[in-house]
Structure I
Amino acid sequence: MLELIAGILELLSSAALNIQEFFFRRKREKRRKFEEENKLPKKRMISPFQRLDILLGVCLIIYIIGRVYIVPSIVSENKTNKRATEIKELLEKEKEVFGSYPLQLHIIKRGNPLRENLLIDGWGTNFKYKIIENSYSLTSAGKDGEFDTEDDIIF
């Protein structure tokens, strides 16, 4: 059913574009005749097909910019949050089992190959871990990869 509706819509849009092109060509012929009679320079006229090409080109450029610049940043931040949550869970389990948080963060991996990249944030920098009395501080360097800057993410 959806295919039938899509086919009908495609046919209608194609027909509408062809009708617009027909009227454009008539208008362009009249304009060219007027320009020749009055010895005017030819005016640049953009057909409906060219407008569609321009519109698609602009949409493609916007899509590419989004994929290249915006999406990776969002993905990296989500990956960092997910890994930080997993690290916090493992740290809490360590405290339950051993009575205190580990002195170094790499201890929570316990040789598990599935946790090989656990201590690296979404931008490729190791998390910074510091024990503070009966708690801890877990920090990601953020987008710039440097600690103690505005974009640091503290968990």
Structure II
Amino acid sequence: MEKILMTPAGHAALEVELKHLKSVARPEIIRAIAEAREHGDLSENAEYHSAREKHSFIEGRVKEIESILSLAEVINPAKLSGAIKFGATVTLVDEDTDAEKTWKIVGEHEANIESGLLNIKSPIARALIGKEEGDSVEVRTPGGVRSYEVLKIIFA
């Protein structure tokens, strides 16, 4: 199977979530299922069915995280330099509007555009890979082609 690229922070966040699911969420939902069972007829017991559904979700998420972590290749951006690559924090200026944007290029399981974490498989990240400070890059977006200049690249 293909390795999943992750930053140390992304890997740590998944480990924290996994620990919480196993040590807090799972025991809570098991108690809720046992409590709902005590209410009698399970065929019409909404609490029981809701708890079972939550249990199923938790178990699925545990398996998903364990799979991701088993395939994870953790790359520490602080040890990198040069052109834009995985783990780089990139500041761009939109050549049409002069608006600055800063993104960190991360793996798909830690991406969150609202937090400035850009999926390495996204069109913007793919267009940026290999570029250096001062380079211009054109990115095809649903709204049309956007032109950016790379202002700064940080590996931290």
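Bear in mind that the values in this text are calculations on the coordinates, not laboratory data. Values in this document were obtained by computation on a predicted structure and should not be read as measured data. Cβ atoms are built from the backbone, for glycine too; each structure is taken alone.
If percent of Cα pairs over 29 Å apart comes out at 54 when worked out from the coordinates, which of I, II was used? Structure of origin is I. Here the criterion is mean count of other Cβ atoms within 10 Å over residues 47-54, and among I, II the highest value is seen for II.
Given a value of 2.7 for distance in nm of label points 7 Å out along Cα→Cβ at positions 71 and 87, calculated from one of I, II, which structure does it belong to?
Working: I: 2.7; II: 2.1.
Answer for the origin of the read-out: I.
Quick check on the output: 4.2 is distance in nm of label points 7 Å out along Cα→Cβ at positions 31 and 79, derived from one of I, II. Which one produced it? Computed on structure II.
Which of I, II yields 13 for relative contact order in percent (Cα under 8 Å, 6 or more apart), as computed? Label of the source structure: I.
From which structure (I, II) was helix-only ellipticity at 222 nm (-39500 (n - 2.57) for each DSSP H run of 4 or more, over all residues; to 500) calculated, if the value obtained is -12000? Present the calculation step by step, with values, prior to reporting the outcome.
On the way: I: -19000; II: -12000.
Corresponding structure: II.
When FRET efficiency 1/(1 + (r/R0)^6) of positions 7 and 55 (r between Cβ atoms, R0 = 35 Å, to 0.05) is computed across structures I, II, the figure 0.65 traces back to II. Given that mean count of other Cβ atoms within 10 Å over residues 103-110, derived from a single structure, equals 21.6, which label among I, II identifies that structure? Computed on structure II.
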